[in-house]
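Novice: Scrolling down, you'll hit the structures one after another.
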Structure 1
Amino acid sequence: VHDVLDQRTNPTWPTTWFAPTITGRGAFTSTYEVMNHWGANHCVMTAGHVGHLFITLASILRIPVYMHNVSTDRVFRPSAWNAFGTEGLEGADFRACEAFGPLYGRV
């Protein structure tokens, strides 16, 4: 099974098999829904419980983050983010990043 799936994309890219943490909310209702929302090869993973730190770094760099399952009590964003909504924090992340613009240059 690995070989068939690995050959569907560029096999020189690293392959990591994992089981996502299912929360029962949003994109994390099932493993299929996680993969359906991510799409092929679009994931950031690391060992350890450091996701909240990467989300904080992304907010500082003004890079919106979506589809994470880090509990809200572990996520820090600048207080200015509150002006963009306190419910639906992923949407607020995109609105804040759009309003403030990228920290380094423009695309």
Structure 2
Amino acid sequence: MSSSDPQTCSDLTSQVSPDNVLGVGRSLAQQAEDIRAALQNTLGCTVGPCGEDPISGIATPVFDEKFAAIIDRHVAHRIELEHAVTSLRAVAASYRIDEAAIERSFRV
């Protein structure tokens, strides 16, 4: 499996250890938050016509559809990250890491 191949949540949790679980969880939680903030900035964004030419009016909805599809993919990725963070919290607890330490580490 190359580093660019998609990984499942169980793949990720099998790669953590008591020494790195809090750092991995923090990193994924931060990525999920960064994506959430970026997506918040896209609310209401649309592609407007580039001019008054006849093609702009036809092309604009196509660009909006592509834009929406890209946003949907990022939303799905954020949800995957959030699920991974939830799983990593459980893994950290199974390592008997103090709940306060888990909470501090995973808070973004």
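Novice: 1, 2: which one has Cα extents along the principal axes in Å, as calculated, at 47, 35, 24?
Specialist: On the way: 1: 47, 35, 24; 2: 65, 32, 15.
It traces back to 1.
Novice: Taking relative contact order in percent (Cα under 8 Å, 6 or more apart) from the coordinates of each of 1, 2, which one would give 47? Could the numbers behind the result be given before it?
Specialist: On the way: 1: 20; 2: 47.
Going through each structure in turn, the value belongs to 2.
Novice: Using helix-only ellipticity at 222 nm (-39500 (n - 2.57) for each DSSP H run of 4 or more, over all residues; to 500) as the calculated read-out, with -23500 as its value, let me know the right label among 1, 2.
Specialist: It was calculated from structure 2.
Novice: Using distance in nm of label points 7 Å out along Cα→Cβ at positions 30 and 46 for the comparison, can you identify which of 1, 2 gives the largest number? Walk me through the intermediate numbers first.
Specialist: Working: 1: 3.2; 2: 3.8.
Once distance in nm of label points 7 Å out along Cα→Cβ at positions 30 and 46 is worked out for each structure, 2 has the highest.
Novice: Suppose distance in nm of label points 7 Å out along Cα→Cβ at positions 22 and 86 works out to 3.3; of 1, 2, which structure was it derived from?
Specialist: 1
All of the numbers you see were taken from the coordinates with simple rules; none came from a lab. Note that the structure is a prediction, hence the values are computed from the model and not measured. Cβ atoms are built from the backbone, for glycine too; each structure is taken alone.
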